[in-house]
Each structure stands twice: as C-alpha cells, then as structure tokens.
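Chemist: Pasting the structures in now, so scroll down.
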Structure I
Amino acid sequence: MNRLFPAIVVVLLGVRAAWAVDLVAVRQVETPIHYVTSGSVISEHRVAVGSRLSGYIHDLTVHEGDRIRQGALLFRIDPVDVRQQLAQAEANLANARADLKRFRTLLKSGAISRQQFDQVKLRFDVASSRVKQARNQLNYAVVRSPLDGVVVKKLKHNGDLASPGAPVLMIENTGNMTVDTRVSEQFVPRIHVGDRARVEVRGFPHPFTAVVRRVVSAAEARSHQFLVKLTLPANSGVLPGSLAEVAFTTGSRRVLALPATALLRRHGLTGVYLVDGHKRLHWRLVRPGRMLDGGMVEIAAGLHRGDRVVRTPSDAMHSGAAL
C-alpha cells in the first residue's frame, strides 16, 4: 500500500560542517480505519472432572493455572466401600467355585439333576461377574485428565470426600481459544463472519490474527451491544481468562504520512525540518497521528501534501540554514 518515497540528496552547508541530507516528500496514503474494543479469551471446551467413586481424595497435586496433558494423573480416590465390596465378592466367588466343583462331581455320578447343577453354575457366574465389576470399579480410583488443557478451577483438596457427580477440577482445552467481545450497534453491520481482526493479548509481544466466527444478531438488554466471537490461531498459547484488545477493520481513509525517522523531538515538542523553495531549512512543529505500516507515521497537522522535509534530521541543524 505504501510505496517508497522519492528522495533528493543535497548538501547542507553550515558554519562548521556540512551534511549529506536526504529529503522526503509528504505523501497521501490509504490506511485502514479500525474499531477497537476489549474482550476476554475463553475456551469453548470446558470439562468438569470428578470421581465415579465415593472416597477420600489423595495425591491431588495440580493447581489452578497448571497446564496438563491428556492422560496425566490428576488425583486418586481411597475407595473403602469398593474394597469391601471386592473382598465380599471374592469370598462369595470362592464359595461358589467350591460348590460348582462339588456339584459337577455329583452330576457325573447321577446324584443330582442337570437343573440343580445349572442353578449352582448360575450362582458361580453371578459371583464371578460381581468380582469383575468390583475390580473395574477400583480402576476408577485413579483419575486422569481427559484432554490437554489448563486447570481453571480447583474445587476440592486432599482429604476431602469425593462423590459421584461432584466435580473436583475444572479443565479447559487451550488448543482452540475464542475471544468474546461486544460491539456497538453502529459498527455491527460492518462486521461479518469470516472477517479478520487484530487481537492483542496482555503479556504477548506480538498481535494475533483472529477470524470472526459468529456475530450474535440480538443485542444484550443492558448494554445494547452485540456479542462477537472470534477464533484465535490454533495452539496460540493464550490462557483462558486473558484480557484482549480487538481491532476490526471497518473501512479506509487517506492521510498524510512521513517516515517516522523524519520526526524530531525538541524541548518536549515534535517537529520536522521543512525545506522551502529557496532551499532553506525551517523548523516546523507537527502533530503526529497513528503509526502506520512500513515505519510510516500519520501527520495529523502541520504539513501539506508535497512538502519536502529532511528524512533523518540532526539536533545540530537549525532554521535558516541554506542547502
């Protein structure tokens, strides 16, 4: 969008020294108009992790904010009731096995009917099934993470009693994060699904490019603003709950611009060295605007299109010096 500025190299003659001066012309460039609003990073996939067993929690070492991998150990349960059930089931199975062995011998000798033997065999099968069920229940005493993510809430601690249906941890997937933001009604018609927006997240040195995934068509009752959901790049590393600044491109405008190197700070003011038609320097105060792409800066006031200024001024320069 911004082309290289034509430069004129001249020599500035001073009392004590001469400079090779590179001049650049003020030009008009097209720059995007941004609508900036704030938002929050959230995860679309939150899982409540609890226990299928009743028992006391131990080996719970994760904390809120910890990143965890799928399959990682989260905590263990001391399932006293299940252990008792398994012990009773194994004792019943041992008795049923002994009865089955004895009744098999009686069946061969003709002392009992086939129906009597089948009843004993059924009791053995039921006892065996209950042992397997109790052993499977014990596997639930070790609780592992069902997904890659971040622990966002810790609801119980070691020594607390866990029970089925009561969550112990809340985990959010961080692979695909979403930014929720609110947009004023005047800008909603300019934002569409599939649009790209620049997202800056506190703590990250570079911005992200997010894609508008959804624009809620109804305004919120209190704020009269519209919810817009944007998808961040996969595996961005951004944590849920982070604050974000979202910049939507809603149009473009033409502005005057110069390379940022042409601006000089002097006594707390910003100015440039303007070259007039008689090839003399003049210190001119300017009001800079936004930084633009390619190291350019908007000039909001103080110059006109076509004005020539020194591209890289020096503190040793002064007004009235001739080129």
Structure II
Amino acid sequence: MKKFLALFLTIIMLLSMSLVAFGETHKNDYDIEQKYAELFVKKLGRTVEVHSPILLYNVKGNEEAICFSLGEKGYLIINKNDLSIPELSFEGKKPFIHLEKRYVYNGPLAYYELKGGKFFSLKAKKIINGNFKKIYDKNKIDKHSKLSEFENEIYTLNYSTRGVANEEYLSKSLKTWYKSGGYCGPIAAAITMMFYDEVVSEKYVDTDNENENDLIDIMAYYIDPDHSTNPGSSPNELRDGITSYLGGQNVNNYATKSTYNFNTIKSKINSNRPQIIGTANDPTYYDHWMTVHGYYDDGMDEYVIVNNGWGDNNVWLSSDRGTFDYLIYLWNN
C-alpha cells in the first residue's frame, strides 16, 4: 500500500511538473508579442495589463495572430508573423475567450471558429460559405529586430511622459445600437442620422423615430428593402438609400461615396462629422459597415476608431488600406 501511494504521489508530481513546463513554454511562445503589445499600450498613454493570450489561425490553417486581454475588459490582437496590431479596444468585449477552441481570424472584425472543418461566424452565429473576398495573411519578418527597434523608438520619444499624440474624437458619443441579422448598413446609417439630429439639426430624425428599433427599420426600408431574401447592402445601396431618406427630411444634404482615405477620415472628424466605413473581408455580406467617430495618428501608427456595428464604440482598427474599401458620408447640396 505504501509503495502504491508513493508511486501515485510520484506520478502526480511528474504530471504537475509537466503542466508547469507546458505553461511556461506556452507563455514563452508569445513572449515577443506580449512585450511588443505592452510597449504599444504604453505608447498610447494607457496603463493596463496585457495578459491571457489566445492563439488565432488564418483561413489557410496557419498560426497568424495572438489575442491578448487588456485589463479587465479590453483586448488587443497582434500578428504573430510581423507584430502588426490590426485592432484593439480598451473597453470592448474580447472576441475570443476559450483556449481549447480553434479560432480563425481574417483581419479586423472577421472572427470565426473552426467547427468540423467549416467556418462558424462568431458574430453571425452560423456556418458561412468560406469564399473569402480577402485573406488576412502576413509575411514573416525578423521579430527580434522589430521589437528592438520599437523599444528604441518608444524610449527615444519618451511616450511614457509625452502622452498620446493626436487622438481625436467627435464631440458626442455615438449611439451603441444593434439589430441582429445582417443590418450593419442600416445600423450605421441610423447611428449617423442620430448624431446629425443631436449635433447639427433636429430635422434629421422625426421625434417619434428617435429610438433604436424604429430608426434602424426605417433606414433598412431605404437601404436594404429586399433584406428578407438578400440581406446586406452594397456601397451604392447605402449611399442611395441615405440620400433618399434625407430627401424627405427637409435638410440640405445628400450621401456621397469615396474610396477609403485616412486623410478624409481625419478631415471629417476634425470637422466633427461621422462617416460610415466598410471592410471587405466578410464572406457572407462582403462589406461590413461601421461608423467612424475618431482617429489616432502619431507619425508611426494610424488607427480609425469606430462603432463596430455590434454595439461597441471605441474599437481601434489599423488604417491599413488593405482593410477598408469605401467611405460613405454626408455632403451639402
């Protein structure tokens, strides 16, 4: 009995040592990514813990990125190949939470889980076709060199005392409205109309329609009238639908469409005007529409700050041209 007990305790001790070793190895696998993320957060003038890494794969099945928690409720995604940071939020819900699941990341706001060899959209809550319009797949670089260069840049510029450089927002927070089922275009339009109604003129939204359900439904009528059979809205449908709606509100505006340009983003935000921006990496609806309410620019990194269309403001997306396709915003007649 004593021999059995001794053997049992030895096995338990060996297993515990193995688990600790595995945990340390797992932690060290992402040591460079964590150090880079910590420096990046410091550069932004925030003091939050970077912790709890979760590995993300690309649609080809290769390791692509790491999702860290920021403090108690934020998150940051960093690419495992080149240390670029495509998105983060200091207050948004972490999109990936379970270590044991195989998550797939196809760039900003494109979150999936691999189930039985198929892509399950974490936002649409369904299996999607997998015919991706764009694929998020970065080339590998010398990460040690990039980390060393970044450390030198941070300490040379002394961001810890200098604070945040050129982080601008609209004068009023956007509504955090949401309706499930592929209504991102009408949601973005409704949020934009409410900002204009509250900041520019009360003519933009009739008093009876100044609520989440009614205004989203009204915008869907103009933007996505065949939603039941063909959900989603193209750039032209979004532009033309908003213009049609404005025609009945007795305001001197129409919607216009342009290709993505970060300087346009900055100009509009500096003029206290929101914009609707689209990503082109959603395999179900192709374009996912969001509302821009801020930007960050320090000469090294550029971010568009958006309402993500799922009820969250203050989501930072890298200004990388490959991420976005079109802007929709109001123009005066």
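FYI, it's all coordinate maths here, none of it is from the lab. If you're wondering where the values come from, they're calculated on a predicted model, not measured in any experiment. Cβ atoms are built from the backbone, for glycine too; each structure is taken alone.
Chemist: Tell me which of I, II gives 251 when you compute volume of the Cα convex hull per residue in Å³.
Modeler: Numbers: I: 251; II: 171.
The read-out was computed on structure I.
Chemist: Of the structures labelled I, II, which one yields -6000 when helix-only ellipticity at 222 nm (-39500 (n - 2.57) for each DSSP H run of 4 or more, over all residues; to 500) is computed from its coordinates?
Modeler: Checking each candidate, the match is I.
Chemist: For distance in nm of label points 7 Å out along Cα→Cβ at positions 77 and 277, find whichever of I, II sits highest and give me its label.
Modeler: Working: I: 9.0; II: 1.4.
Answer by largest value of distance in nm of label points 7 Å out along Cα→Cβ at positions 77 and 277: I.
Chemist: Tell me which of I, II gives 16.8 when you compute mean count of other Cβ atoms within 10 Å over residues 173-180.
Modeler: II
Chemist: For Rg and Dmax of the Cα atoms in Å, for residues 45-124 alone, the calculated result is 22.9, 71, so let me know which of I, II that is.
Modeler: I
Chemist: A further question follows. The value 12, 33, 19, 11, 19, 6 for P(r) over Cα pairs in 10 Å bins from 0, in percent, for residues 141-252 alone was derived from one model only; which of I, II is it?
Modeler: II
Chemist: Can you say which of I, II returns 2.5 when distance in nm of label points 7 Å out along Cα→Cβ at positions 29 and 197 is computed?
Modeler: Label of the source structure: I.
Chemist: One of I, II was used to compute relative contact order in percent (Cα under 8 Å, 6 or more apart), and the result was 16. Which label is that? All intermediate terms of the calculation are to be shown ahead of the outcome.
Modeler: Values: I: 25; II: 16.
So the calculation was done on II.
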